[in-house]
Structure I
Amino acid sequence: MKEFQRRIFVILMLFFTVTDSVNAAPSISTVTPRGIQPGATTELNLTGASLNSPLKVWTSFAAEVEVLPTAEGADDATTAKLQITLPENTGVGLGAISVANATGVSQVYLVVMEDAPVLAEPASNNSLSEAALVALPAAIPAASNGTAADFFKFEAKAGQQVSVDVLAARLASSMDPVIRLIAVDGTELGYSDDYVGLGADARLQVTIPADGQYAVEVLDSKYAGASPYYIRIGDFPLATTTLPAALQVGEDRAVGFSGTGTKGVTGTVNLGNVVPGGEVRAGARAESSTMSGFARALASSGPQTVEVEPNNAIDQATVAVFPGGVSGVFQQGGDKDYFKFSATKGQRLRFQGHSLKLGSPAVVNFRVLKLDGAQLAAAPISDENEYAVAWSIPEDGEYILETSELLQRGGEEYAYVIEANAGNSFSLTIKNDKATRNRFVVDEGKGGFQIPITVGRDGYAGPITIKPKTEIPGVIWHNNVVAKDGKEITVLLEFSDATKAGDFVNLELVGEAEVDGQIVQVPLTSRDWTRTQFVPITYPYPFLQGIVQFATVPAIEEFFEPKFEPEAVYVARGETTATIKMSTASKHKDFKGALTRMFQDVPEGISVADKADKGVHTITVTVPADLAEEKAFTVKAYAEHAGHLQFVKRSVPIKVVDPLAVSVKLDAAIVPGASQKALVSVVRAPGSAAEAISLTFAGLPDKVTVPAELTIPADQTELEVEITAAADAVVAKTEGITVTGKTKYAGKEVSAVSAGVVVEIKAAAE
């Protein structure tokens, strides 16, 4: 039954990942084993879709990764095999991997850095009697079984402390686990559902009363079945965070821990590859333990202070240094912690609480006080339940930071950290919109993608340049400067010939600005957007924040081109403006999108603007009135189809033209009392719809006439005009006869005069 359900789960995962993919990008449905051992080499088996070779791999943690070759003839694109080696000092906890190939980038898949043996789920464990014995300690990737519970049986000694931790929501699974630790006779020793601080996940710790066999029962309270989870059973502390709960980056350091069973437990945390704002993983492991509890901490750039009890009153306040951070634990309900700090007049500090994002259940509230207890500033209640307040120091002196748990709760798990950063600041986040993506394909040698970003401002209102933390060859950045007071921007990346198929890049974006006289860089994050992507995870992990990934793939054929009507910008001589219309011509049967444009290489003294209406851009070009020679500018248009963004460049000429030219031809003399045909020809300049042209003759000899109304229709370019000489017309030769044509060009009245022609009145031959 379990194997059948597991197959159904894999099939469903394959279906959803394939149908949700962009341009058949690779997807990962399972990774086996899900736990990876620090200091060892682990072979991982991936199942999914579009896992075609060659495959490249990204990990959120330091690791050596080798993609193992697929057996000849077995490359069915649904499996792949990796060999991954973790450094020995890798902190235990959660991380992420993703893969890329010539079809795109996969979603991230959460894995576990694990120091206990990782075992396969027993084939038959849906009853206590049938459950196979599991040797402790053990970590077991598993899947729920609908209405039936899973049982994991083990042997234990009297007085032995056994911890159980089930990770489901923390791994983005929809499972809502309920766990019991029972004796084989069914006696319940421990129960957990929705453990405080872990959302839907459950964990417990029990002291075994007597030698014998025991079991952990795991049930999905939703009875959904086939939802993945990861169970850990052993003698580990139920750690929440390190103490301090924020660690200053740099040298490795010794830490304590918060959480059940952590009293007296210490460890050393490796901080060599950690950057401020990231997450630190640490293992909480007693000397006598065989596996570690998972603890987390915030990586910080400032010094950190841990509360020293007793500090439950102002006169007992622990001395802290700001900018920096303070950490503590609300040991019991109603606990308040006090910290004393010095500050100077005019100094601006921004206090930010962190707890829930670290797995702590605490909602940390805080105030800034005078030494006499008078309130100076208080953190306002926030929907995010992690409060912040900015405050400017009124005068030199000592001040008090008072912290408390908002709901007056407490316990070993209720850890917190408050960071105090100096000066004004800003934030950048990926726009939380259902259309926003963070995984892209880039056509080799061309193409690109765009990222919508929301700007938060905390005292800083100036411009911000968005750039990569590490330069990427071959990338042209467009629209990457946030204007003063700007709140939103869509950054456009264009790729040149330097990009090659097979490239896989995890792009780290930062906002750079001069704030309070110093150049600062703030990383792009994606808290709200990530929460919508990983719904079960209440507070997204820092390693999921701000991820922007792209794979360079073989270029596809152009699927659009800009179409101009007319083919050039025709400016009437002496005029200063002219227009041209640009629309989208599809070159692929399925492309129905619209293009976006930018103007480049615009000559000095000339300006270009446009207005779009229903996919048609009316481009207005303004030139000097005395422009005489032909100029040109470039339209770079871009559009997206099937996950590919393409750029197409077109040079648009600017031509100065005479809107109208008129000429007249008369081949023979006119005999008095007779008529002769004259041919009037016109040339209309391109760039405007043809209209009728009215003609007027000037300089005709006395008693020589033409019809009163002469018009060349819009669809014609010449007119035969009958010139008549009266019988008594004087025989003479007259020069300087002209024809004036009048019409409209680009909506304006225009006229042109022909060159003078000779009209001869000649007596008839006798």
Structure II
Amino acid sequence: MPKLLFISFLFLFSNSYCQTIIKGSIISKNDNKLLYEVILFKRDSTQIQSEKFSSSNFEINTTKLENGSFIRIYSSGFKTIARPLKTEDNPIFLDALELQEDINTLDEIIVVADKKAIETNNGNLKFTINSTSLSNEGTSLDIIKKLPDVVVNDKKIEILGKGVPLIIIDGRESTLNDLDILPSSQILTIELIKNPGAEYSSSGNSVIKIITKTQKNKGFNLKLNAHISKGIFYRYYTGIDLGYKKKEASYYFHFDYNPYSIRNNDDYYRNFTLTNDKITNNVNQDFKNTSNFNSSFNTKQKISNKIDLIFQTNNQTNKKNISTLNYNLINQNNIDSKIFTQVNTPTYIINHNDNITLTGKINDKGHLFKILANYSFYKETNNQDIIETENSNTLNSQSNFKNTAKIFTLNPLLELPFEKQNITFKTGFKYSNLSSNNTYAYNKIIENLIKENILASYFQVEKTINKFNVQLGLRYEYAKSIGTQNNNNELFNRQYNNLLYNTNIQYTFDKNLKIFISYAYKINRPNLYDLTSYNTFIDRLTSFGGNPNLLPEYNKIFDFGITYKEVANLNFSYLNTENPIFYFVNYQGIKTTAIETNFDYSKKYTISFNIPYKYKFWTTYNSLGYLIQNNKFNTQNIDKNNTMFYFAIFNEFKFNKTTTFNVLYKYNTDGLLGLLDYKSRNVFNVNLSKKVLKNRIELYAQWNDIFKNDIYNFYSSFNNLNIIDNKFLDNSRVRFGIIYKINEIDNKSNQKIDDIEMNRIKK
């Protein structure tokens, strides 16, 4: 495969790279002050790019034209102009185009320019959230739970057959906690990238890419958002978006406050078959008087005609008051004993990010550069008060946890299209400096200091050759990680040099049918928190531990897919992971410790079928999937196989321009994660929204998990230990909300710095 990639690179560079220039002029009999939008489309009406002009002459530079592409010109109060493009010409000159008045043009524009809610390309799925009622679902995590091919198990997101994805919000990798904070009303698009290129970090076989909204309209903008939901307890949310835009600069502020209480229940059963000892745990966990406060500010300034500067700062403060009641019934040597444990855990989290993006045009040929810099600070502290009662004897103890992490990243990159050639070329490098200081005190104080430096560079080339579209990428990563305990004991000292690659080839038979094939080799390094040397205790019989001996995962990924009319997509995927990381439970007597451990290999074979469709007032997606898994752990003589069937059905109905209703049903059979066999799950959700007062106010009502079947249940049997876990989360909720807008903040995406390591330092 490396030889194939090298030969392919030589082939691509032996061909010319291309940027096409389109020139034209607009005239009007009755209006000398023109304002119009020029939009380029593929032959299947997929939008390529758009630009606005106020002068009679226009010029557009593009590298994405294909045979059958066409152009449309929109201007309020005038008929739409459409023209085919002679893609063999460069430049393409259009005759003078005359705008003709049409009182019905405004309605026409609304219909024609409406973006597809769901798009497919190369096996990827892109959802335009603000065009659907999903925008009022609550949080971005609420939306992701509803997307096809996505399975959320308590504190982990997986894409069917691809494992845990990178979660990138406006270029910055984020966590489940970040998703549970980001309001759904701020999201423009969500894309499931199943075959990410070299520009993405290697630590993800797939990517969930989220682009948020920013202001579009000039002047002052305001949006107010509030909702209340009821499960076991009430949950509240209030959010404010303020924006101001003038010719050369824009300013945007966001504030939100989210106080809530939730209750989770966990029944955990262990049977030690050799001794016939049994432990039954019933755990009630209440998050009371919990709150999230988030604020952000960004500004975009035009330094010159060719250079733009974007500065952004984000602050998140999370306070949790966790009360845990743990009832243990122990049967050991045919003698019953009871342990009642009460744990109070006040937790405080601070997450701060500063981002600077400098974007500039090198010349008028479309050559661009970017310089991105990021500083992130993360701090988490909790102090546990533990009261344990056994046979009328009471024991009081405390544990303390503190994690402080700092990250600095620098990421320059170039995009260099060359004239008269048909290639898109991107290159860049990235430097990251990470440090994480974890201190845990329970009986004794253990301090882990972990530092990691990463230097990465990548090259990516995309070229269209007749009906072939070829994308090739190379990425080199050097990583050095050092871990110490209590400032003097070395935990590990490792260096990694990895050359990674990916290739994606697409062939277009006609406007209706495309096929693609891709292959990638990636590395996934352990999270820094998983490399710690201490155990975190739930009670004195149950704990979770870090593992400084964890090695990276190495992934070989093969995909083959067929796309019909940019709608239906059939995909075959194979994932072979060496050194996969799963939880393994060790035990001494009746004490158990779950530790992240490297298995020998994991193999996944996946068939998935997605059918998004839109017809007038009806939008739907239907997803089917079948997964075969095999996980091998030779040291423990474990070889586990499993299959899983999955489907999701989403339907949205726009009864008129102001009223929308959607319904979702998702189901999966039993599935395998390491040694854990997860039981089947299903969820049923409904959502109704209504816009009033010329769309300035939106009212919505939702009911998630109506039948209370979204339960996380798993079982496992290995090494003479049987485990059953039934976890009931506070997912069945009714929500009522209202959104108020003035000069709507919408449509264009933020440009945040890529900070892809943040997830690796968090707990």
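What follows draws every value from the coordinates through simple rules; no lab data is involved. Worth saying up front: this structure is predicted, and the values here are computed from it rather than measured. Cβ atoms are built from the backbone, for glycine too; each structure is taken alone.
Of the structures labelled I, II, one was used to calculate mean count of other Cβ atoms within 10 Å over residues 478-485, giving 14.6. Name it. The read-out comes from structure I.
If you line up I, II by distance in nm of label points 7 Å out along Cα→Cβ at positions 414 and 582, the top spot, with the largest value, goes to I.
When mean projected area of the Cα convex hull in nm² is computed for each of I, II, which one produces 47.1? Provide the component values of the computation, followed by the final result.
Values: I: 47.1; II: 32.4.
Clearly, the read-out refers to I.
Upon calculation of relative contact order in percent (Cα under 8 Å, 6 or more apart) from the atomic coordinates, which of the structures I, II produces 12? Working through the options, I get structure II. For the read-out distance in nm of label points 7 Å out along Cα→Cβ at positions 70 and 702, a value of 3.8 was computed from one structure; give its label from I, II. It must be structure II, since only it matches.
Can you tell which of I, II yields 7.6 when distance in nm of label points 7 Å out along Cα→Cβ at positions 46 and 742 is derived from it? Traced to structure I. Each of I, II could give Rg and Dmax of the Cα atoms in Å, for residues 390-461 alone, but the derived value 21.0, 60 comes from I.
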